[in-house]
Structure 1
Amino acid sequence: MRLFVGLPLPEDLRQRLAGLGAGLPGARWVASDNLHVTLRFIGDVDDGQAEDIDAALATIRAPAFGVTVGGVGCFDRGGKVHTVWAGVEAGVAISHLYEKVESAVVRTGFAPEGRKFKAHITLARLRGTPAHRVGDYIQTRQGFPGGSFVAERFTLFRSHLGHAGAHYEALVDYPLDAMA
């Protein structure tokens, strides 16, 4: 099974973000039910590894924290844009949670993440989209006011790959401590 750890989003925010899903040729838009903030992609695991990951994640203690979503941007590789995302602001709290999740996953025998963590919500994956179209899209949506929510839990998700794209299934929720 293919696993990752993320922050689930409230329904109203997912619907607002889904409204951004148009205007780019070659874009594969993420379904609103699949929108989330990825904390750690794990990949393919067997049942025993999944149990070990669950046990390690269950030991994490961290406070709940506020998250603000707004604006859009993109990731590129070699000058080619491959992902359009919505921005996520959560201060140091989200970085601390990421570090705890990363440490838990590494303790179960997985290699450390090779990329620097950047909190975001993937909106679309691009293939062959002209750079000027991406630039126009981002410029016209830069002030997008996504909204705020309190992250009260993080989740171990399973990714089911199919012809119509991926579908994400929440396997286990791990509560964050209530905000003081």
Structure 2
Amino acid sequence: MPIRRRRMGWWSPDPRGILPLERLSVSRSLRRSLRRYEVTVDRAFDEVVISCAEIPRPHGWISAEIVEAYRNLARRGIAHSVETWTPEGQLVGGLYGVNLGGLFAGESMFHRAVDASKVALVHLVEILSEVPDALLDVQWHTPHLGSLGVVEVSRQEYLRRLAVAIEQRTPPAFRRS
């Protein structure tokens, strides 16, 4: 994250927010939304990152330099996006992050329609569920993320899980062909 002009910071919160895949909370209304949208992977990476950057929020951190850095990671097959579309082909939600082995470090998500970002999250959990000991890192625990099943773990526990996760194979959906 940018901390000052032309300087980047690396944050390692303690405790750290993670989403244990088996704890994902899917409400009845979210189940209905899953049928309403189409989901793709890495079809609109740039648009997802830019849409996340456009969200007005305090301490917004997705600068032009961050967008370019993640584009470079995506070109190298390290950063990925999950996109949510209407049946008419309109991008209405998504998320992006970094994947290393069984780790997915979620960076940001956005929505322009009800549950669109949550549908992308459900799909991401399905992708990661194909990998033993996968780790979905969301960095922070917020009330919203807590309602989806996010929990906090100590740095020691996070580092233990991280070491196991990065040794796993990359999920098939994120492998380069």
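All of the numbers you see were taken from the coordinates with simple rules; none came from a lab. Given the structure is predicted, the values throughout are model-derived calculations rather than measurements. Cβ atoms are built from the backbone, for glycine too; each structure is taken alone.
Below are the figures for this structure:
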item: Distance in nm of label points 7 Å out along Cα→Cβ at positions 69 and 93 from the coordinates reads 2.8; which among 1, 2; result: 2
item: Comparison of 1, 2 - label where relative contact order in percent (Cα under 8 Å, 6 or more apart) is highest; result: 1
item: When FRET efficiency 1/(1 + (r/R0)^6) of positions 85 and 133 (r between Cβ atoms, R0 = 30 Å, to 0.05) is computed for each of 1, 2, the largest belongs to; result: 1
item: Value 45, 39, 27, calculated as Cα extents along the principal axes in Å, assigned to which of 1, 2; result: 1
